[in-house]
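In the part that follows, the structures are each spelled out as structure tokens.
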Structure 1
Amino acid sequence: MCEIFISADPELYASRSRSIRLRGVATSLRLENLFWQVLEEIGERDGLSIPQLVSKLYDELSEAGNVGSPTNFTSFLRVSCARYLQLQLAGRIPADTTVPIASLDSAWVLAPASGHRSRHLGVSSG
């Protein structure tokens, strides 16, 4: 089992800091390169750069009253990446990266999966 994980490219788990402006304040976020890659893919689906996506997530999280310390926010970003990948594997987010995340019906994406796969892709019509 370990070979599957230890054979990963070390560059994927090397961490990197990026300076990002959140609500007008410059801050530095440190994540592993794999998470930066997933955030880039998520952002590209909706035409957002990583700083734009991270800022949008921060603002929405803040509006929901869930922003804690920067450490918690970086944890939130890691969990967001893992959820994105889990939802793709579950067929709730299309693997086709040309489908924007904003076009998906979030209620359908987050609904408990039934015993069979629905033909409905969770894409809203407007």
Structure 2
Amino acid sequence: MYIKKEMGKIGEEIACKYLNRNDYNILERNFTCKQGEIDIISQDLKKKELVFIEVKTRSNLKYGMPSEAVNKSKKKHILEASNYYTYLNKIKNIPMRIDVIEIYITNSKRKINHIKNAIAN
């Protein structure tokens, strides 16, 4: 379990660096509420959208693609948590989307796959 959590933290760090390089402003990390958890909340500065991001990190594909771990239950929790975040912060009339960022770490190589609008709201 410890290795899995550490891998997740490393993946989130990689995702944040990637986002910063690609004109995203990180607003919050690991937003948690009773509805669920959101790994990264950011602002897409190019498209002027609020983006809720789920990060999935893997060192192999033994259990499938990282994005496949975002199952129906996980999607429901992300949607509910994102709705609560916008309610809590009184955010209205701003375009929003939910993305998944897959991080593959093998030996010293890292690959990032950014799936935009991965979860329909």
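Any idea which of 1, 2 comes out highest on volume of the Cα convex hull per residue in Å³?
1
Kindly point out which one of 1, 2 the value 1.00 was derived from, the read-out being FRET efficiency 1/(1 + (r/R0)^6) of positions 6 and 62 (r between Cβ atoms, R0 = 35 Å, to 0.05).
On the way: 1: 0.40; 2: 1.00.
Source structure for this number: 2.
Which structure, out of 1, 2, was mean count of other Cβ atoms within 10 Å over residues 86-93 derived from, given a value of 9.6?
Answer for the origin of the read-out: 2.
Out of 1, 2, which one gives -10500 for helix-only ellipticity at 222 nm (-39500 (n - 2.57) for each DSSP H run of 4 or more, over all residues; to 500) as computed from the coordinates?
Working: 1: -14500; 2: -10500.
The correct label is 2.
Out of 1, 2, which structure matches 18 when relative contact order in percent (Cα under 8 Å, 6 or more apart) is calculated?
The correct label is 1.
All of the numbers you see were taken from the coordinates with simple rules; none came from a lab. No experiment lies behind these values; they were computed from the predicted model shown. Cβ atoms are built from the backbone, for glycine too; each structure is taken alone.
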